[in-house]
Structure 1
Amino acid sequence: MASVDAHTFRTDPDFWYLVGASEDVYLNVDSETGNYEFDLDSASERWLQQIQPIIKKIVQKDVKIRKHTNRDHHRLRFWNKALVCELKAIKDAPEQVSGVSKEFQRQWLAGFFDAEGSVQLSGYKQSQPMLSIYSTSGAKIDIIIDLLGQQFGIRAGKYLPKDRNVWQLFITGRGSVATFATEIPLRHPEKRESLARILQA
């Protein structure tokens with residue numbers, strides 16, 4: 001991969017994927033201590049292996065994936081002021097995504113789903129494919145619903161269970177799920193495999 005200049009993060013589609021994926025990332029911005037930390041913990045080492053070269057390209061140095069000693073998770077952690085500040089600036093103000101190109105929106109949606117999405121079968125005899133995305137931010141869910149509908153022709157609904165603060169976005173219907181699979185380039189290996197499998201069921 002060619003390197004990406006620190007001032008042109010937002011011109012790189014991979015950066016927008018990383019913005020979406022950062023929904024599952026601890027981003028620490030502490031100007032007083034000079035601590036600018038990216039910390040992603042996942043049960044999927046294969047997903048971290050997809051993200052690793054993106055980070056290497058942007059920060060222009062190797063970052064390592066380490067296995068937790070006491071549980072079956074892996075961790076991708078590094079420190080970089082420019083990248084962490086840029087990721088957090090968009091993560092905290094997601095309305096910015098509505099103003100970028102369709103390709104960047106596509107990548108953001110893919111990263112968000114890889115971080116916070118699920119693939120399952122539901123309905124009668126567990127035969128209907130369904131995708132879900134979860135977030136404590138109703139505003140982010142609304143942005144995703146708008147982008148899916150306006151840019152990709154995918155209908156999605158949302159649901160907030162009583163006495164809970166986590167919104168669920170859902171996509172049902174084989175046609176809508178198939179369109180999502182075609183239009184949104186997921187990189188999470190296990191989720192890609194699950195999506196292909198339920199569409200074949």
Structure 2
Amino acid sequence: MLREDLGLELPELPEIDVQVLEDEKVVEVVEGGQVTRFSLDEDPREPGLLGWTADTGGEGPALEYPVTVSQVLEAAIRDWEAELVVFEHSTAVAEKVRARGGRWRTAARALADQVGTARALRLVPVRPFQERFVQLARRGQISYGELAVRLGWFKPDGRPDGCRVARRLGLVDQADSKHPGESKVNRTMSYATAEALWTAGLKPDTNVI
């Protein structure tokens with residue numbers, strides 16, 4: 001069940017600033033004061049090191065770790081300029097190392113496949129749908145349960161799955177699959193989910209799909 005104290009207020013999402021350092025082919029994401037630099041080495045020492053990495057800076061272990069192209073774009077909230085640089089740089093590097101042959105060819109194919117996967121995801125920002133839901137709910141024109149019914153989202157016992165609606169809209173925390181023990185709120189959703197919400201009557205004022 002949804003917590004009784006959930007209310008209809010939008011969550012206090014941290015401000016996110018995305019900077020694209022085009023000359024360096026680096027994407028910087030500043031979230032809640034934390035800076036993360038995403039970069040792709042054009043000349044890695046070995047094929048297994050080919051790929052984007054995230055560097056959170058500071059001190060301590062495991063501050064730099066590998067990420068996929070999709071994870072870079074999700075962190076950057078599908079910023080258009082970031083997408084352009086990430087796609088173009090990934091493709092260029094993959095083509096460059098592919099010419100080395102052998103295991104480099106396999107690594108290059110894997111990076112190119114990541115680009116293809118990221119392009120196919122077609123993620124959509126959650127915020128416009130959050131705002132529209134709250135607007136309609138305050139007028140008494142929609143509820144979590146009602147929207148779940150429209151979407152065909154039900155629990156095993158047959159009740160409308162309002163919790164799933166709240167999670168998809170980023171109105172409640174959910175477990176972070178990439179960081180065990182931590183939680184997050186959705187900031188992006190798949191195009192398919194956005195289209196389903198739109199069809200169910202949750203149409204934001206801005207055209208996001």
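Identify the structure, out of 1, 2, from whose coordinates Rg and Dmax of the Cα atoms in Å was calculated to give 19.8, 63.
Traced to structure 2.
Ranked by FRET efficiency 1/(1 + (r/R0)^6) of positions 22 and 158 (r between Cβ atoms, R0 = 25 Å, to 0.05), structures 1, 2 are led by 1, which has the greatest value.
To test your reading of the models, identify which of 1, 2 gives 1.7 for distance in nm of label points 7 Å out along Cα→Cβ at positions 54 and 174 when calculated.
Working: 1: 3.1; 2: 1.7.
Derived from 2, not from the others.
If relative contact order in percent (Cα under 8 Å, 6 or more apart) is calculated from each of 1, 2, which structure is the one that comes out at 21? For relative contact order in percent (Cα under 8 Å, 6 or more apart), the value 21 is produced by structure 1. With respect to FRET efficiency 1/(1 + (r/R0)^6) of positions 78 and 182 (r between Cβ atoms, R0 = 25 Å, to 0.05), the largest value across structures 1, 2 is given by 2. For the read-out distance in nm of label points 7 Å out along Cα→Cβ at positions 94 and 118, a value of 1.7 was computed from one structure; give its label from 1, 2. Checking each candidate, the match is 1.
The numbers here are math on the coordinates, done by the rules we state, and not lab data. Source: prediction; values computed, not measured. Cβ atoms are built from the backbone, for glycine too; each structure is taken alone.
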